[in-house]
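Right after this note come the structures.
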Structure P
Amino acid sequence: MIALLPGSRKQEIHYCLPEMLAVIPQFPGYQFVVAGAPGLDTSLYDRYMKGHDARIVYNRTYDLLKNAKAAVVTSGTATLETALMMVPEIVCYKMGSVTYHIGKYIVRVRFFSLVNIIMGKEVVKELLQSHLRERISEELKRILFDNDYRQGILDNYKKLSDMLGQPGASGRIGRRMVELLKGS
């Protein structure tokens, strides 16, 4: 099973879900399941999922991740949750082209996924804006079929989990992000 987490905002779903769904034909042995965001009307998903061999579940994201071999996740808190559940993932984000072109001159960050920000290195592949379908497919193949690559991600997830530790993780994450931002 491959989990698709296209985000919780209409714009994220509009830009990211079609890119995620487009890779399904390249993985015939896998079931693709979309985590639907609570509060969003099912008709929003229906228009993108038509013609794709995938199903959608609501209010069961953790169950979905527990059973997933891999995940494609829109950047946000779900990237950290996916990592802590030990599911190798690809993080992607897409926005309107005008917004992207303006933003790339204003916002300068090394990473945009919480996993990579906290670890201070690329643990999960981040894909931004262009050629997402091809790049998601390529990275998903590595996660599914290259055992050493997959194990490397899982080893880094263990380090991430150890770093965050027990209760108080949000405070540690906040402090780590401040440290990283001061260093940029």
Structure Q
Amino acid sequence: MSAAEPLWRTRLLPAFLVLAGVNILALAAWTGPRYWAEKNAAARAQAAQDEVQRQRRTAAALRERAAAIHENGADVERFYRSLAGTEKADLAPTLEAIESLARAPGLTPGTRSFRREDVNDARVERVAVTLPLAGSYEQLVGFLRGIEGSPRFLTVDRVAMRAEKDRGTSLQVELSAYLRRTGEAGKGGRRGR
């Protein structure tokens, strides 16, 4: 040790620097894991919040779907109760209503035919009515409008129109009416008449 260098510089400064370094290392060793644990906890908390939001959106979508299924079920029951008639009460009047629309002024109906078929996974059977008509274009459009405005539940499944020189226009229409099946009677798949 030279006389020119003071004691604080030769002994105290290195000891202070060593102690400061040890203190910094101890501080880092003590606070580092806590810092990373808190940072990881914050990331996990954010991920959990994101997952909660995703689950809430999924639950809301499922509630909407359940409400739609419930409404669809109510609509199906209403259809069965009020729109799909029974064979005994509604088949003949429905066919008569179609015939009366087909006999509108100027239309010439051909021989109608119908066939019955079960509807898969439903408590109804479909009565498909095929009806050839002849008349002017306006008369045929009027017939289709009459079917559309009918209080009975009828669907137009197929329409084939053909223009003929001597007889005007002919139309082949396939309509459907739906009847409730009663008990086991409708399960046999009754066909055509």
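Where a number appears in this text, it was derived from the coordinates with a stated rule and is not lab data. It should be emphasised that the depicted structure is a prediction, and the values quoted were computed from it without experimental measurement. Cβ atoms are built from the backbone, for glycine too; each structure is taken alone.
Some notes on this structure:
- Structure from which 10.0 was derived, mean count of other Cβ atoms within 10 Å over residues 65-72, options P, Q: Q
- Among P, Q, structure where FRET efficiency 1/(1 + (r/R0)^6) of positions 25 and 129 (r between Cβ atoms, R0 = 30 Å, to 0.05) as derived comes to 0.00: Q
- Source structure of the calculated read-out (Kirkwood radius over Cα pairs in Å, 17.0) within P, Q: P.
- Computing log10 I(q)/I(0) by the Debye sum over Cα atoms at q = 0.15, 0.29, 0.32 Å⁻¹, for residues 41-88 alone across structures P, Q gives -0.59, -0.94, -1.01 for structure Q.
- Computed 0.00 for FRET efficiency 1/(1 + (r/R0)^6) of positions 49 and 137 (r between Cβ atoms, R0 = 30 Å, to 0.05) - originating structure among P, Q: Q
- Structure (P, Q) behind the derived value 0.15 of FRET efficiency 1/(1 + (r/R0)^6) of positions 57 and 113 (r between Cβ atoms, R0 = 41 Å, to 0.05): Q
- Highest-scoring label, criterion being volume of the Cα convex hull per residue in Å³, for residues 17-72 alone, among P, Q: P
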